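Asker: Some structures are shown below for you to check.
Here, each number is a calculation from the coordinates, and none is a lab measurement. The model shown is predicted, which means the values in this text are computed figures rather than measured ones. Cβ atoms are built from the backbone, for glycine too; each structure is taken alone.
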Structure I
Amino acid sequence: MKKIIAFGGSSSKNSINKQLAVYAASLFQNVDIEVLDLNDYDMPVFSVDCEKDNGIPPLAQDFYAKIGSADFIVLSLAEHNGAYSSAFKNTLDWASRIDAKTFQQKPMLLLATSPGARGGGSVLDIATKRFPFQGAVVKGSFSLPTFFDNFDAVNGIINPELKKQLLEIIDSIAL
């Protein structure tokens, strides 16, 4: 059975991106899903001085190992001022000190959502272009606009057209 690592690129305890990532992962058939929480990877703000003085934090090594244990990654990114959240960026920065190809050539479904009409489109665009340089094999991407109008905690995506779009992307990915 294939293992999916699913997580949201946010430190919010009620992360809508984590909800979307877990939901999308659940749409794959015959998989084991492990959900990560960025709050479990709270580290000092990355700097070369901090690394020189203290080394790479064990939590960065743990995060890198979790990515390595996956057969597939489902990541939904929060958009803060048009880019990654600082919590995600810091985790990525630390893990990249172990290996610049942080995502270790793992296939990935890249998602984003927000309360707004663009659904995290800016951060999704940045990540879709950037992550291949960091070892991600992006198999698909999807943005869910106006999260609170289009998503329900019990039923997932409730907009039929948006749900159809995500299902088509998932169906195109062979696991």
Structure II
Amino acid sequence: MADLIKWSKNNWKNLDKDFIFDLGNITEKTFDVTAQKWALVIANQGRGVEKNQLRNFYDKVLELYQKSVNMEKEEYKTKLLPFIKMLRSKVYYAKNKENGKVNDAFVEFMEYSLNQIDEDKKKFENFKYLFEAIMGFYMKEKIIKLYFNRKTKKQVIDCKKSLIFLEETFKNYECKEN
């Protein structure tokens, strides 16, 4: 069975230190372990975020990054940084739309990231790389259902064949290893 990932909107920083990153000081795990965990939670928490919706936000980040490449620090600070920060409003708009297009995990990831981005263009570049890694690791949970247990009122799943990433999802199932 795959490792379970513990995540909750209000307590994720205390549940698993692998979710925490510093855009000003990336480590060997930032684009690997951290990106993978965020990708799995973004894809699967609640109703998840569809890959095309995630791609739309990533494309906007790429567009802003391309504009930043040849900018001097002052121009970046005054002409581009406000539009980078404006991504927050776009995320909240997508979250609050009817049938919310993004989940709590994506909102938390974007908040945590955008709060770190400042006049240091390198932090924005590292954010772009982290987002790129998340796109690469994006994967929906695959749950192989075997039958419904009327006694426990849970779906019984094949834990050897199923990939269960989020603890909150796993609580709805009973595990049977064939």
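Asker: Here distance in nm of label points 7 Å out along Cα→Cβ at positions 26 and 42 has been calculated and equals 1.4, so which of I, II was it run on?
Answerer: It must be structure II, since only it matches.
Asker: Here's a follow-up. Can you tell which of I, II yields -0.44, -1.16 when log10 I(q)/I(0) by the Debye sum over Cα atoms at q = 0.10, 0.18 Å⁻¹ is derived from it?
Answerer: Considering all the candidates, the number was obtained from II.
Asker: Among I, II, considering only distance in nm of label points 7 Å out along Cα→Cβ at positions 82 and 114, which has the greatest calculated value?
Answerer: Answer by largest value of distance in nm of label points 7 Å out along Cα→Cβ at positions 82 and 114: II.
Asker: Sticking with this structure for a sec: With relative contact order in percent (Cα under 8 Å, 6 or more apart) computed per structure, which member of I, II shows the largest figure?
Answerer: With respect to relative contact order in percent (Cα under 8 Å, 6 or more apart), the highest-scoring structure among I, II is II.
Asker: Where is mean count of other Cβ atoms within 10 Å over residues 66-73 largest, in which of I, II?
Answerer: Of structures I, II, the maximum of mean count of other Cβ atoms within 10 Å over residues 66-73 occurs in I.
Asker: Have a look at I, II and say which one yields -11000 for helix-only ellipticity at 222 nm (-39500 (n - 2.57) for each DSSP H run of 4 or more, over all residues; to 500), as calculated.
Answerer: The value was obtained from structure I.
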